[in-house]
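Every number here is computed from the coordinates shown, using simple stated rules; none is lab data. Owing to the predicted nature of the structure, the values given are computational and were not obtained by experimental measurement. Cβ atoms are built from the backbone, for glycine too; each structure is taken alone.
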Structure 1
Amino acid sequence: MTYARPCTQTVHAQATLTAPRNRPWLFAVPLLALEAGLVLTWSSGFIGARFSIDYAPAFVVVLWRCLLVMLLLFPWVATELRKTPITVLLRHAGIGLLAMAGYLAGVVKGIEQGVPAGLAALIADLLPIGTALLAAILLKQRLPRRLSAGLAIGLAGVILVTYDALSLGAAPLWSYALPLAGMLSLALATLWQKRSQSTASMGLLANLWVQCTVSAAGFAVLAATEGSLMPVRGWGFGVSVLWTAILSTLGGYGLYWLCLKRTSPTRVASVLYLSPAVTLLGSWAMFDDPLSWLMLAGTVVSGVGIWMVVRAEAA
């Protein structure tokens with residue numbers, strides 16, 4: 001097997017892992033526990049989106065989801081934000097536009113244009129492969145064969161899990177590029193965030209606040225083009241916003257960036273191969289959607305692929 005020559009960023013990351021004294025809290029929880037939480041909270045976003053479409057337009061929900069997180073976090077991050085250099089704020093704002101606004105808008109708008117939800121989810125689940133390919137293209141990082149095989153096997157498991165929900169639909173041809181663009185947007189943000197850890201940065205909560213702020217501005221523009229920005233009266237809208245703000249944003253994105261501090265972009269993204277299975281299980285519990293043995297088999301196959309990725313990363 002051919003291994004890539006470690007770059008400066010890799011050496012810095014290894015040094016950080018061997019010297020946790022700067023952020024002891026970051027190493028207090030086992031990485032596997034953080035990754036398990038990531039899968040659960042990330043999957044909650046798809047379930048919350050499914051729940052919310054009966055009560056409000058998608059862009060209105062994600063707009064108020066970001067605004068709620070801004071309000072909740074501001075008292076805790078105001079002091080840090082005042083002390084953070086403008087260049088750092090702008091960098092994290094750019095990452096937020098790609099990771100939140102770009103990813104969510106691509107997936108949501110694709111479904112709105114007629115791309116079947118199952119196919120849109122499958123395209124979004126190409127994130128591990130998209131991250132690895134962008135790393136190879138932009139950062140000139142080589143992909144070991146075992147890592148590539150693990151990514152491919154994990155994707156095969158995702159296809160098995162979502163097979164019963166897949167269909168081509170009758171959407172315009174260009175609309176199928178929207179969830180793909182959203183996936184690549186998050187992959188690019190992942191690599192940018194990882195590389196920025198070796199320079200001046202900010203805390204996790206301040207990072208989330210900046211990213212939600214800039215994403216809220218983007219979603220406000222998108223929602224305004226489709227109608228009102230005002231919240232919708234009713235308990236369903238309130239539950240949708242609370243669900244996606246607390247579980248999907250604070251939990252999902254928070255754990256995503258936290259795991260990224262502990263390990264590589266490819267491993268973090270590959271863990272999300274388990275997200276479709278957890279999403280379908282949640283849909284069965286909340287919406288009485290059917291389950292099948294094919295979903296179970298696909299989950300096992302995805303688990304094997306993730307295990308191969310973890311072993312390749314360790315090597």
Structure 2
Amino acid sequence: MAPLTRREFITIGAAAAGLGARGTRSSPQLAVTMDDFNVLEDVHLTGAERGERILAALRRHGTQAMALVIGRNAETPVGQTILGRWAAAGHVIGNHTYSHLDYHAASTTANAYVADFERADEVLRGCRGFEKFFRFPMLREGNTAEKRDAMRRALAAGGYRNAHVTIDNSDFLIANELRARLIADPRTDPRPYRDIYLRHMLAFARYFRDAARGVFGRDIPHTLLTHFNLVSALYLGDLLDALREDGWSIARVSAVYQDDVFERRPDVLPAGDSLVWACAQEMRRALPKAPVENDAWLQREFAALRTRC
């Protein structure tokens with residue numbers, strides 16, 4: 001049987017296997033990473049307003065995050081302003097390709113993808129705060145050995161590190177739903193989406209914390225996937241509060257990526273997804289059943305809100 005994809009895993013869950021009681025470490029570490037930076041999307045809040053709210057949440061928690069930026073978004077005046085503000089606050093800026101290509105698509109060749117990555121490097125390397133970290137869009141690192149290995153060679157040649165995600169989730173689905181509701185009716189109250197967001201994100205943070213203990217035999221520092229979108233602008237601060245209440249320590253991203261777990265290059269196909277998931281596949285370790293707060297649960301919650309409003 002072929003391994004589940006990231007989307008199938010989050011939607012229907014992986015093979016059930018208990019991990020036993022949670023470890024005794026009282027404060028596992030977690031760093032915030034934020035993808036895309038679609039700065040021209042302005043439903044409810046402009047890109048600049050979103051940037052300021054997100055920076056305020058990070059500042060209140062005294063932490064350093066990483067911005068994984070689509071190169072074309074950094075070429076706009078508003079993008080340059082937002083990234084300048086991020087850099088001035090001490091956050092790291094990394095490469096997320098120029099065009100946000102899907103590396104698993106049949107139409108995306110290895111040569112085209114490498115060229116897109118290099119084009120983003122040309123745009124971003126002059127930015128203050130830029131460091132040579134690369135994140136694959138949709139966490140898709142190649143569906144063939146040829147594609148996977150071509151990008152691994154390109155990253156090594158350019159002196160880049162893979163900005164691995166350990167805590168995967170579907171925050172973008174919540175943001176997309178809220179955006180659609182606000183377009184249809186600007187008077188929509190966004191607060192019910194806060195509750196859905198917090199429950200979903202906390203569930204997957206707990207899941208990958210426990211799963212990592214089973215895979216690696218220890219607590220690892222974690223990287224949380226988020227996106228530069230409306231739900232982050234509105235509720236990232238609330239999420240970080242909730243994570244702290246749940247026992248997490250919000251760490252600086254530069255410190256987290258020093259752990260040698262992030263040097264791993266799992267020998268799996270398709271490549272990518274959460275580093276915890278990929279390493280479990282390589283090691284043939286069963287993971288526990290995914291949280292109930294998965295993609296299917298999100299769609300049911302969205303449908304219930306549409307019915308109520």
Structure 3
Amino acid sequence: MSSPTLAVEDLTVYYYTLKGVVRAVEDVSLRAYRGDLVALVGESGCGKTTLSYALLNLVPPPGRIVKGRVVIGGVDILSLRGDELRKARGSLVSMVFQDPFTTLDPVRRVGDQILEVLLEHDVPIEEARKRVAEVIESVGLSERIANAYPHQLSGGQRQRISIAAAIALNPRVLVADEPTTALDVVVQKQIMDLLDEIRKNTGMTVVLITHDIALAAERATRVAVMYAGKMVEYGPKDKVIENPLHPYTNALLKSVPDIESEEWPKPIQGTPPDLRNPPSGCRFHPRCPLAKDVCRRGAPDVVEVEPGHYTSCWLYAKR
């Protein structure tokens with residue numbers, strides 16, 4: 001297999017608050033390749049968004065990246081500072097934020113906001129203006145919309161403009177943090193179709209943050225399942241969805257309605273732990289129907305159960 005476009009190694013992010021240290025992301029590792037769509041799934045508060053910000057070295061205070069590496073195109077994003085980091089954002093990795101209603105500056109024309117991205121990366125002015133028109137058309141809008149202000153656009157149009165700004169410099173990795181949450185169902189499909197088209201046409205690697213495992217099953221090439229700051233399962237979509245290894249992944253899948261099944265969805269009992277004081281051992285053991293004494297005593301290592309399919313569970317720990 002070719003070299004990964006994105007390699008995350010032992011990434012750990014803590015928030016240092018007055019009420020204690022929140023272990024938001026701990027020892028997360030994953031790899032993604034050209035043209036992949038990696039869906040990062042899990043319940044609210046599991047660390048998905050914190051991980052997405054860390055991919056751009058953009059964790060806000062009081063958060064701090066404690067350790068790890070994020071390598072994109074041979075460059076460790078976490079080692080960059082100042083102008084080097086600013087240049088890497090946009091050209092190596094870019095982000096589509098969750099809310100298109102607050103992403104854009106309300107008092108500037110949307111075309112000027114995309115143009116600024118290009119000029120900040122030293123693209124000549126005439127070439128930049130041409131690129132603005134191209135990238136707006138590439139997301140399915142007329143280039144005339146460049147003269148509009150955000151309040152003149154619908155929610156779907158705003159999100160398309162946000163995507164246009166994110167892909168203006170053809171980054172290797174595009175991080176999309178729940179990009180369809182604030183949109184209606186029809187527009188959600190249009191935005192996901194657009195991300196698929198961009199990925200297939202350019203070979204861009206897309207990291208999609210979502211709590212919707214059904215969406216991951218439909219769109220992703222790889223699925224990463226997070227629970228309480230830990231990566232509990234990762235692998236090709238077909239293997240993770242059709243043959244889930246971790247009890248939490250299995251529980252997530254059973255909680256989704258299936259029109260082809262006569263069984264009712266089953267909610268996951270209990271609540272996620274407080275990450276200021278997570279449970280000992282496997283963090284899922286208080287809610288796991290298969291938990292043993294060993295699950296309470298120590299955290300299992302990440303094990304490759306089959307080629308490319310990883311899990312962190314004592315059911316598959318090396319004996």
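Taking 14.2 as the value of mean count of other Cβ atoms within 10 Å over residues 29-36 derived from one of the structures shown (1, 2, 3), identify that structure.
Working: 1: 14.2; 2: 24.0; 3: 18.4.
Considering all the candidates, the number was obtained from 1.
Hey, mean count of other Cβ atoms within 10 Å over residues 253-260 derived from one of 1, 2, 3 reads 15.8; which structure? It would help to have the intermediate numbers written out before the result.
Numbers: 1: 20.8; 2: 15.8; 3: 11.2.
Clearly, the read-out refers to 2.
Which one of 1, 2, 3 has relative contact order in percent (Cα under 8 Å, 6 or more apart), as calculated from the coordinates, equal to 31? Can you show the working numbers first?
Working: 1: 38; 2: 31; 3: 21.
The read-out was computed on structure 2.
Work out which structure the value 18.0 belongs to, where mean count of other Cβ atoms within 10 Å over residues 133-140 was derived from one of 1, 2, 3. List each step's numbers first, then the result.
Working: 1: 14.1; 2: 21.2; 3: 18.0.
Among 1, 2, 3, the structure yielding 18.0 for mean count of other Cβ atoms within 10 Å over residues 133-140 is 3.
If helix-only ellipticity at 222 nm (-39500 (n - 2.57) for each DSSP H run of 4 or more, over all residues; to 500) computes to -9500, which of 1, 2, 3 did it come from?
On the way: 1: -23000; 2: -15000; 3: -9500.
Attributed to the structure labelled 3.
Given 2.3 as the derived value for distance in nm of label points 7 Å out along Cα→Cβ at positions 109 and 237, which of the supplied structures 1, 2, 3 does it correspond to? Kindly include the intermediate steps, with their values, before the conclusion.
Values: 1: 2.3; 2: 5.0; 3: 3.9.
Attributed to the structure labelled 1.
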